[in-house]
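> In what follows, structures are represented as structure tokens.
Coordinate-derived values only; no laboratory data. These figures come from a predicted structure and were not determined experimentally. Cβ atoms are built from the backbone, for glycine too; each structure is taken alone.
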Structure I
Amino acid sequence: MKSVYRIALLPGDGIGPDVVAEAVKVLRALEPQIPSKLEYEELAVGAGEYLRSGDPLPPPTFDRLSGFDAILLGAMGLPAVRWPDGTEMTPQIDLREKLDLFCGLRPIRLYHGSHSPLKDKQKGEIDFLIIRENTEGLFFSRLNKPAPDATEVRDIMRISRERSERLFVSAFEQARNRRKHVTLVDKANVLPSMAFFRRIFDEVSERYSDVKTERAYVDAASLYLVQRPHSFDVIVTENMFGDILSDLAAGLVGGMGMAPSADVGPKHGVFQPSHGTAPDIAGKGIANPVATILSAAMMLEWLGIHAAAKRIESAVSKVMEDGHRTSDLGGNVSTEQMGDLIVSALNG
């Protein structure tokens, strides 16, 4: 463990600054119990930065980011700020690809039964981890720009052995620290790329005889997530499928405000809520900061500061158990008040 960890703060756009402020508040409250010092530096990245400088991820900023120990990100992009081809600016995806953050971790946990639209669900009954490959899949050709007069546009799905193998190894290693069950989600019955993906999964699974496996087509997996979410432990899948299933799964536990995430690779890690920028509520004090606070806990866990990470998770669990709700969960607790409640739970 290092004596000092340098954390880059990328608040970004919309509600990003609102929720990052609360996560930093919680981290600062933990400082007396953390054996290492955390140093923060805020950098401008996102649609707002594009409007200022013409680049949502300026090269000098990116060059600096690689020197930090971890990156805590709020949210990026604004619906009205787009590239000439009509796509939104997504510097968070650029970071995944440029920093080789191949492993997207999306934990899904129900903190209170009332948060779920499913009937009769209890706290902890839904508790699984989606692992999404971040660097290829159907996102692979996203930077290929069609001609303005094109009459046909194609997106190419790329599945490589090297990147699939390391993804599956990560999934099985995660499962060993959980309930030792991995579900592969693909579309191997139709797409040759997915049949290849499944074949690599089967090969890697032979190295982990202690971990049970299941295979499901993505359409069936969507059904199972609603019918029997309690049966899943670790789900591993392709980039686009993971993008879609992560939002569906978040809906089972209260929405995007309860869905943290981490994108990690061999050297770097970016930690952020799964939600978007929600510019319509930015600055109003009603955004749910829990996903960002839990993402900060994931950051501490990744840095090796395990006890502090567990304290944040326990504090969030206590606050949720006590019935405190932000507006997205049907309550009236403000963004700042939720941060304060979690800080109080840390000290309680």
Structure II
Amino acid sequence: MAEILPLLTLLALTVAVALGWRWRHARSAERQRHRAEDALKHMFEEEYRGRRASISSLAGVLRIPASDVVTLVGRMQAQSLLAIQGQTVDLTPDGEKLALQVVRAHRLLERYFADEARLPLTSVHAAAERGEHSLSPAAANRLSAAMGHPTHDPHGDPIPTREGAVAPPAGTPVTAWPREQMGRIVHLEDEPELSFAQIVAAGLRVGQFVRIVDVTAERVTLTDGESEYRLAPAVAANVFLTPAATETWPEQTVRLSDLTDHAVAEVVGLDEACQGFSRRRLMDLGFTDGARIRPFLKTFAGDPRAYEVRGTLIALRRDQAAHVLVRPVATDTPPETRP
């Protein structure tokens, strides 16, 4: 027995070393895969905006030395994912296909985290970065179907379809927008993070209608007719607009959150900023075109608020009700009262 114990100890040590090596090897392979996918995503986003990725831009995004980037792109070139031309790199068809899968996963997760998990808008990008590498194409398709196949992420970026189609960039930066012309926000650039945090803190959102009222060397001032938003020009350049006529609604249309007490209205539609689970849930609850609606109960703070739609009382937060567009209608029926 005494002779066997050293052998058992040696065997256990050998197994532990082997398992540890395999675990480290697996972690290293996974880290390399994530880094390669991050590189492909950066290259796609650069090409999408009419630019070209480079060794230096990849080093900045991946936060690794340029020498490591050279090793990485060499390995990816051997896998036919990219082509190296001097200091710049371009996606191959195979690389673009994989890049679109990663971008689709990332933007679907951003939509999910914003609508379902209700993370702050400044946090959804980092959360999606952590989950995008684990979301397979099949899982991404299931998530998209569950959310009603959203077309854009919370920042206004188009979500690639399962076939790999992606809409072209839309919008003009505020800094190049004609003064006093009404526009609709269609995209908020989420990088750099500090600029995006300032945009969100100011209260600007995708789908909002704004116009420029003043421009100085220090500030660009926007208004939506009720509030003013002041941004430094470098920050304002990350807000993109399209002509307001791209989304039109019948006259007298207001947001449900602004409907007066006991008024009767009919649903005109949901604004484009309402996507994913939020849009599907509102439609399942009966907030569809033509549905009659009437506000009822209101809490002391005014939020949430109860509405009657299709014979059912439903409570919505103000930010949810703001996505529902309604048109007040005349009625001879006196307002109902409920305890």
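> When distance in nm of label points 7 Å out along Cα→Cβ at positions 177 and 209 is calculated, the result is 1.3; to which of the structures I, II does this value belong?
II
> Looking at structures I, II, which one was distance in nm of label points 7 Å out along Cα→Cβ at positions 49 and 97 calculated from, given that it came out as 2.8?
Checking each candidate, the match is II.
> Something else now. If log10 I(q)/I(0) by the Debye sum over Cα atoms at q = 0.21, 0.22, 0.29 Å⁻¹, for residues 65-128 alone is calculated from each of I, II, which structure is the one that comes out at -0.81, -0.83, -1.08?
II
> Hey, another quick one. Looking at FRET efficiency 1/(1 + (r/R0)^6) of positions 81 and 257 (r between Cβ atoms, R0 = 35 Å, to 0.05), point out which structure of I, II has the largest value.
With respect to FRET efficiency 1/(1 + (r/R0)^6) of positions 81 and 257 (r between Cβ atoms, R0 = 35 Å, to 0.05), the highest-scoring structure among I, II is I.
> Taking mean count of other Cβ atoms within 10 Å over residues 225-232 from the coordinates of each of I, II, which one would give 15.9?
Source structure for this number: I.
> Still on this structure, please answer the following. For which of I, II does relative contact order in percent (Cα under 8 Å, 6 or more apart), calculated from the coordinates, equal 12?
II
> Thinking only about FRET efficiency 1/(1 + (r/R0)^6) of positions 113 and 281 (r between Cβ atoms, R0 = 25 Å, to 0.05), which of I, II has the largest value?
Largest value of FRET efficiency 1/(1 + (r/R0)^6) of positions 113 and 281 (r between Cβ atoms, R0 = 25 Å, to 0.05): II.
> Work out which structure the value 49, 25, 23 belongs to, where Cα extents along the principal axes in Å, for residues 121-232 alone was derived from one of I, II. Could the numbers behind the result be given before it?
Numbers: I: 53, 34, 23; II: 49, 25, 23.
So the calculation was done on II.
> Moving to a separate point now. Output the label of whichever structure in I, II has the greatest value of Kirkwood radius over Cα pairs in Å.
On the way: I: 20.7; II: 23.3.
If we compare Kirkwood radius over Cα pairs in Å over I, II, the biggest value is for II.
> Any idea which of I, II comes out highest on FRET efficiency 1/(1 + (r/R0)^6) of positions 137 and 193 (r between Cβ atoms, R0 = 25 Å, to 0.05)?
Top value of FRET efficiency 1/(1 + (r/R0)^6) of positions 137 and 193 (r between Cβ atoms, R0 = 25 Å, to 0.05) goes to structure I.
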